[in-house]
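Before anything else, here is the set of structures, which you'll find just below.
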Structure 1
């Protein structure tokens, strides 16, 4: 398992670096949209394990719209106007389509709820990565987030595996430990300071370290939330797309929480 994780990272990290740092933003947009579509597919498939039938095609189409809209209409999202319109539009359209579908009346609440959750939990939160890339010093902040979260995940995994004794939240994720969390937080703060020295010199030392800790905490919550969903439907992984990691959601669950937190922090900074 550990070897697969390392080999996969060796391959994927340079590819992501080139797309984020060297290529025009449209390439990164395409990458995020594809990742969001895969993530939504995994989410809707997980819901199917409990007999729920999301409106998958409509959900994915709206998810693409929402994730791209966050990138194009950033000021409206920070002010709340764009976000309110998209939420309203998606809720109305999904509920009306389910109303006139040929499916039985039974299960309508579950179908609509899962469809909307796939749009906003997966696609919308994925979209904040595009919004970060499009902002001021977007490449730097995006790489900052990725490196901090990867350091947190790596530190938590290896410290937890070797030293973990006290369960963090056994009801949701039995393998996570308090020691792993501490190791991940320390690694995240260290990575944040390295990023500051490398490509964000205008950021203060204290700000970088604290931001690293905050993003690591947000990433841990994102990981636990996805574990909650997986445990509720009785699956171990969201998919098997990425060797050593599972599915797209398994790999990106931490980013789903970290990206909007960093996005709104930078908007208030």
Structure 2
């Protein structure tokens, strides 16, 4: 009997030590990220985030018309705790099967040095807006190979963390903060998005949402769906830890 008790206590201790500890007893983390630096982020997403006291990360391309035309508004949201992340200057992607990728911005023809130079220049531009030196990165199209060379190691040296696509992690063991999986939201029902949160809760892990347009546009999420999702997270804040991508990734790195 005593031997069985010792075994059970040992298993419990190992299980407890393996379970990742989120702040304040939360069961999972939720992160809201938005790609490409669009007007609808300022007009729809940010006001909704602010309404519920939540923070978003906006992966902005350097050539974003909104970033150029509304620079002061982008600067202002960072003072309210939102994050500007690096999304390159020109949004280069692997053009395989993607006719919209211009030849000059095809990662198949980029050299590794070229993409690194572009990332560093984009960091300079963003620092001029928000004054921050720590930065996170959103892989464009979730691609990380330039001219046949994986540039992940360079990303690890330049950024605090980086986001790509992928499924909800089953465990935080071995979680890669330089290639974090995320769920891309395209014309979802709110129940689809909530289901991702519940999956992360069941696993004790994290869901990173990847949005593009909010309230109309390409790869869209309807404004009311987006708002309902934020309301759900706000109403379940005891169970859910939510912050900007860079802050959550810093917490993960410090507690892995």
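Only the coordinates and a few stated rules stand behind these numbers; no lab work does. Here the structure is a predicted model, which is why all the values come from computation and not from measurement. Cβ atoms are built from the backbone, for glycine too; each structure is taken alone.
Thinking of 1, 2, which structure, once Rg/Rh (Cα atoms, Kirkwood Rh) is computed, gives back 0.97?
1
Determine which structure produced the value 37, 36, 22 for Cα extents along the principal axes in Å, for residues 93-172 alone, calculated from the coordinates; the candidates are 1, 2.
2
If helix-only ellipticity at 222 nm (-39500 (n - 2.57) for each DSSP H run of 4 or more, over all residues; to 500) is calculated from each of 1, 2, which structure is the one that comes out at -25000?
Only structure 1 yields this read-out.
Can you tell which of 1, 2 yields 14.6 when mean count of other Cβ atoms within 10 Å over residues 125-132 is derived from it?
2
Here relative contact order in percent (Cα under 8 Å, 6 or more apart) was calculated and came to 27; which of the structures 1, 2 was it taken from? Please list the in-between numbers first.
Details: 1: 22; 2: 27.
Only one of 1, 2 returns 27 for relative contact order in percent (Cα under 8 Å, 6 or more apart), namely 2.
Name the one structure among 1, 2 that distance in nm of label points 7 Å out along Cα→Cβ at positions 37 and 237 of 2.2 was derived from.
Answer for the origin of the read-out: 1.
Taking FRET efficiency 1/(1 + (r/R0)^6) of positions 53 and 109 (r between Cβ atoms, R0 = 35 Å, to 0.05) for each of 1, 2, which is largest?
Between 1, 2, the highest calculated value is found for 1.
Could you figure out which one of 1, 2 the value 0.50 for FRET efficiency 1/(1 + (r/R0)^6) of positions 45 and 69 (r between Cβ atoms, R0 = 25 Å, to 0.05) was computed from?
Answer for the origin of the read-out: 1.
Looking at percent of Cα pairs over 15 Å apart, for residues 149-212 alone, point out which structure of 1, 2 has the largest value.
Working: 1: 52; 2: 56.
Looking at the calculated values, the largest one is 2.
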